[in-house]
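**Q** Listed after this line are the structures, all set down as structure tokens.
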Structure I
Amino acid sequence: MSNLAIDKSRTALVVIDLQTGIVGRQTAPHAADLVVSNAAALAAAFRQNGMPVFLLRVTPSPDGKDALRPVADIASPTQMPPPGWADIVAEMGPQPGDFVITKHQWGAFYGTELDLACRRRGISTIVLCGISTNIGVESTARCAYEYGYQQIFAEDAMTAMSTEEHLMTISKIFPRIGRVRKTAEILAGL
């Protein structure tokens, strides 16, 4: 892949669902601890360069009324998560200056302040990472594409519940809407 020229004044890191209840799941092809480690390295570099870090977490509202309940072949769980489920993992912070945004569905833009917060800071490029590649990260990426953001995907700072799901998104979807790179390549671009 080509070298990245990252405009530090117009780029933010968007981290999807690196929270206690999700990081604890079995993931593939990358283990969750590797994803967290790579995402933490990205966050540290962004912070060091004075670049915004957005930490997204997903959880239902206390009354559960905002949960989506589509008629679907595979039903989503309807139980309330245990206490602490939505806590951002300690390795990610949050650090002073980070933005912690709670979402109530897969994507990070719909129903949140993410787009407004990025636009008010002049952000035109986002670096995406997190769990799960084909759900929260992909939903966010598709919306970011529609909003006109440039995107860089940290392939080894994201993972899915299966290798097949991860590779489908990484090889078929993300190359059409942005640039897929390893964490080391993104760090070198900073």
Structure II
Amino acid sequence: MARPELDRQESDLIEKLVHINRVAKVVKGGRRFGFAALVVVGDQKGRVGFGKGKAREVPEAIRKATEDAKKNMIRVPLREGRTLHHDGNGRHGAGRVVLRTAEPGTGIIAGGPMRAVFEALGVQDVVTKSLGTANPYNMVRATFNALTRQVSPRMVASRRGKKVSDIVSRRGDQTRAAEDAAE
């Protein structure tokens, strides 16, 4: 009985193909090709995952990558359902990424692999910069590294044993204090 519910839940996921790599193995009769796919899957409501798949045929590699992505989904807290709560940095190997929150109407300012992650995540306004490598695998992993560090005011309040209003008002107080100091 739980299967239709599971199928419905998976049907609202969007899949983004980020990269396909073709490799060749030289054998007696010529070359034998294999394919590796990198896929990002998300529900556009704060859940996203990525996966890799390898096979002799492209569709099979994409199917394997999609299954892997669905298994490895993470939840990311979003502010107002459109942007990140705070700026963040992520790294994996030689790949480094910088994520910044943005005002409404900014859009997704991100390069290829990172753009796919944010579209699948459901973020509408974000500014990012990729530093170091342009390898899509490392860029996606670095982006996920930064996203796993995102915390909402509710999470911080529960960890500190305070109310959300105390945490959020402090953020406002700091900006007011900075404005007063600038005058």
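**Q** I have -1.02, -1.32 for log10 I(q)/I(0) by the Debye sum over Cα atoms at q = 0.24, 0.31 Å⁻¹, for residues 48-103 alone, calculated from one of the structures I, II. Which structure is it?
**A** Source structure for this number: I.
**Q** Supply the structure label, taken from I, II, corresponding to log10 I(q)/I(0) by the Debye sum over Cα atoms at q = 0.15, 0.17 Å⁻¹, for residues 72-159 alone with the calculated value -0.50, -0.64.
**A** Computing log10 I(q)/I(0) by the Debye sum over Cα atoms at q = 0.15, 0.17 Å⁻¹, for residues 72-159 alone on every structure in I, II gives -0.50, -0.64 only for II.
**Q** Given a computed value of 32 for relative contact order in percent (Cα under 8 Å, 6 or more apart), which structure among I, II does it belong to?
**A** Values: I: 32; II: 17.
Matching structure: I.
**Q** Computing log10 I(q)/I(0) by the Debye sum over Cα atoms at q = 0.11, 0.17, 0.18 Å⁻¹ gives -0.44, -1.11, -1.25 for which of I, II?
**A** I
**Q** Starting from the value 3.5: which structure in I, II was distance in nm of label points 7 Å out along Cα→Cβ at positions 56 and 128 calculated from?
**A** The value was obtained from structure II.
**Q** Matching task: -12500 is the computed value of helix-only ellipticity at 222 nm (-39500 (n - 2.57) for each DSSP H run of 4 or more, over all residues; to 500). Pick the structure from I, II.
**A** Traced to structure II.
All of the numbers you see were taken from the coordinates with simple rules; none came from a lab. Computed from a predicted model, the values in this text were never measured in an experiment. Cβ atoms are built from the backbone, for glycine too; each structure is taken alone.
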